[in-house]
Structure 1
Amino acid sequence: MSVQLLREMFEQMVLAKNHELVARFYDPDFLLTTNGQEQDYRAFAAGHERVYATDINYAIRYDEQAWVAGGDRVAGRMWITTKCPDEDPTTMEVTFIATFADDRIHRLWELTWPDWSALKAFENY
């Protein structure tokens with residue numbers, strides 16, 4: 001169930017750039033720890049709203065051999081490619097652990113390489 005929920009979130013929210021689905025997929029008590037930085041639900045939602053309003057496009061590729069799921073937790077590995085007009089695409093490797101509450105993402109720990117927050121596409125995140 002949790003792997004399916006993550007895939008749905010990436011397809012319906014990230015690839016479609018639909019920030020209005022944050023509330024559907026993320027718990028109001030959500031906390032993201034990414035590359036040593038923390039974001040609460042409010043900062044996460046606002047950042048996605050700002051970025052999705054730009055001309056950025058995403059592509060997702062999963063490491064199908066890396067999924068580990070049990071109870072309320074899922075871990076995995078994926079690659080997210082971002083593309084903005086007049087820029088070369090950037091592919092980030094992402095490893096993550098997510099926990100769920102009430103069928104929504106409650107906590108997310110991730111490492112990205114390169115660090116997404118240092119990329120030009122996310123300057124206004």
Structure 2
Amino acid sequence: MLDPMTRRDSWVPPVLTFVTCGLYYFYWQFATTDELKRVTGREDLNPMLDLIVTLLCCGLWGIYVQYRNAQVVHQFFEARGQRHEDRSGFVLILHALALFNGFTGLFAMMIVQDELNKLASGPSSF
């Protein structure tokens with residue numbers, strides 16, 4: 001049996017990231033990628049490597065990680081014949097806008113967490 005994703009309110013990761021001056025983001029990225037790897041069985045997901053590269057790239061790799069993780073959720077549902085909207089492109093657009101306004105990346109986190117929460121409802125939804 002697969003370990004389930006941890007359900008987190010979508011607003012919690014961006015708020016904790018903001019309150020901790022970005023530190024919570026690194027924990028969230030590692031934890032959610034690790035859970036996603038276990039739920040989907042995708043051996044190509046490496047949360048520790050993602051964390052190290054994100055730190056070395058001053059957070060830029062984290063944008064790709066959010067984009068990729070949203071795609072993985074979409075592919076997971078599509079592979080099971082369930083209709084699912086791919087929101088990874090919107091995540092990327094929000095991060096691009098964050099280069100100009102500084103805050104839409106937090107909304108992207110909310111979207112990614114919302115996508116992950118769809119897996120958190122358990123095997124009955126697959």
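Overview of results
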| read-out | value |
| --- | --- |
| Structure responsible for 26, with relative contact order in percent (Cα under 8 Å, 6 or more apart) calculated and labels 1, 2 on offer | 1 |
| When distance in nm of label points 7 Å out along Cα→Cβ at positions 5 and 117 is computed for each of 1, 2, the largest belongs to | 1 |
| Test item: helix-only ellipticity at 222 nm (-39500 (n - 2.57) for each DSSP H run of 4 or more, over all residues; to 500) calculated as -5000, pick one of 1, 2 | 1 |
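Every number here is computed from the coordinates shown, using simple stated rules; none is lab data. Please read these numbers as outputs of a predicted model, since none were measured by experiment. Cβ atoms are built from the backbone, for glycine too; each structure is taken alone.
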